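Bear in mind these aren't lab numbers, they're just calculated from the coordinates by the rules spelled out. Because the structure is a prediction, the values reported are computed rather than measured. Cβ atoms are built from the backbone, for glycine too; each structure is taken alone.
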Structure 1
Amino acid sequence: MEVTSITNGIIIDHVDAGTALTVLHYLKVDPATTKLALIMNASSHALGAKDIIKLEDVEDLSLDALGFIAPRATVNIVRGGKIVEKAKPELPQHLVGIISCKNPRCVTTSETGLEQRFYLANAERREYRCDYCDEEAKR
């Protein structure tokens, strides 16, 4: 299998095998309108198997969810065919509009238009809780 390199864009590497589509969902990337390449279950010395996401001509992508959904991922920024920046996403202190509260009694369930907001309650356990009702978020 041959996947060519990208000229300008973002490469998300070291995504847990089989989770690339979930990552795209959380990052709100529309596969119908975005030039992308998914490499799934590629061999990896560190992980055994991994997914890789290549996004061509994407520059302003919010990666807040990446630390939450793919904690071992690395992000490579590509300009002119060369990697110009590498980053390791961290757990954000707040997740806004990324995940939804599952508590049926939460005010976000009955009040339409309220932004779904979660705060990092425990970084070691990667635990987020709803700002409104304190319900723990489930991936």
Structure 2
Amino acid sequence: MNDPATTLSTRSLFHFAFHVTDLMEARRFYGGVLACTEGRSTDTWVDFDFFSHQISLHLGEPFKTTRTGRVGEHLVPMPHFGLVLLLPEWKALAERLEQAGVEFVLPPQVRFEGQPGEQWTMFFCDPFGNPIEVKGFASLDAVYAS
């Protein structure tokens, strides 16, 4: 992961707080499978460094999602959150998720191939049903290409 001290000087970070039903299971998934560093915690919430962004997992009922987001030929879970990685890091994460036996909503694949904004994507859910999308780009300059 990036050094947060240098990242903070050039970029802003997002903070996202959402519900999970079991903090130990959340630690196994976010800390173990995704390799996120744990931050502060209490008996009702835990923070993680989610690829240089802050997520706060609070005990409660996860938000309802539906597959209503149309992207090309696919319906993806809405709402969802995620991140953008450079392609080598994306491929390493896809392999780690596959080795951990994570079930994909949308398996790792390329989308918009040969077009502006070509990207690799994968959708999966955490153990509580919270959908996560991870996109991979050859260059971050292509993230907003049209």
To test your reading of the models, identify which of 1, 2 gives 1.3 for distance in nm of label points 7 Å out along Cα→Cβ at positions 39 and 55 when calculated.
2
Source structure (of 1, 2) for mean count of other Cβ atoms within 10 Å over residues 31-38, computed value 15.0
2
1, 2: which one has helix-only ellipticity at 222 nm (-39500 (n - 2.57) for each DSSP H run of 4 or more, over all residues; to 500), as calculated, at -4500?
2
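Give the label, chosen from 1, 2, of the structure having the highest value of volume of the Cα convex hull per residue in Å³.
Going through 1, 2 one by one, volume of the Cα convex hull per residue in Å³ peaks for structure 1.
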